[in-house]
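Structures incoming, each one as structure tokens.
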Structure I
Amino acid sequence: MATISLVIAGPNVGNYSFVVDLPDSQAARILAWGGAAQGPVVEDVNGVPTSRARTPQEIVDGIAEGFLAGTLANVHRWERESAEAAARASLPPAIEPVRVAP
């Protein structure tokens, strides 16, 4: 059995966690996908670019970084949309033009 966890903890936000157990086979599939999606690591070995497969820890780090980047992008979009809605709500109502009969 494998475990995936997410913890958000801090002095100003509190302490929250999410933990889920899943079969090792599912965890292996996640690691295989992460390694394939991220591709190999290219390192300089004696002046020669050399590629190698990512370690499991590098794969997990990449998955976590992608999750955080996506989450923060959603937060920024939500903040922008909320600010735009608040700005629209603060505008005075539109004034209808007065039509004068000929």
Structure II
Amino acid sequence: MSFSKQNYESFWVYGDFTNVMDENDLMVLVDCQVKAFDADDVEVTNEVIIPNSLFLTQRTMLACKVFNGNEDEGPYKITFYAVMDNGNRFELDGFMDVSEI
């Protein structure tokens, strides 16, 4: 998952765990997270991910809303952390580039 956006834009992005989950795995949403990191791998809080926007869209997908961002700090790494009811844990990384056209 990699995408580009302009600073003003705000939209949903999805972490799809279909390829790693077993058919009996169930996500425990309250334990799942999504985080954003700048180009120096420093976590950015409440600057890129809309707080409390993480939710389960399907059995295998998490979604969150992204906004803002700064060209000088990117590309941002967006990391979804999925926790299953059986204790399995998965991580999915993607990159968000912010650039004004």
Structure III
Amino acid sequence: MDKSKGPAKRSTAKVIKQTRVRRHPTEIIGELKAIRATLAARMEERFQIMDARIANLQVRYEKQIKLAELASSMSIEEITQQLDTIKQEHKLLRMAIRQKT
């Protein structure tokens, strides 16, 4: 029986840890504020794009949005009552236009 040992271990050089140089807190704070300012500018651009998208969608779906708000906030009786009052006002406005002309 051959008792051979595995491959010989390589000797490694001892790694010397370098100590980090401590920076002054004002330097760190200044760096962080600069990073924040660049992020804020980038986010502001994204916010403007998002606001434009929201406005476009609101214009496009204005009727559906109003319908959903009315359906969720009022009962059927309240909606019919409001419709009747609007019809009365509409009738009065048409009569006022006829009198002016």
From the coordinates of one of I, II, III, helix-only ellipticity at 222 nm (-39500 (n - 2.57) for each DSSP H run of 4 or more, over all residues; to 500) came out at -17500; that one is structure I
Answer label among I, II, III for the case where mean projected area of the Cα convex hull in nm², calculated from the coordinates, equals 23.3: III
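Every number here is computed from the coordinates shown, using simple stated rules; none is lab data. Note that the coordinates shown come from a computational prediction; the quantities given were computed from them, not determined experimentally.
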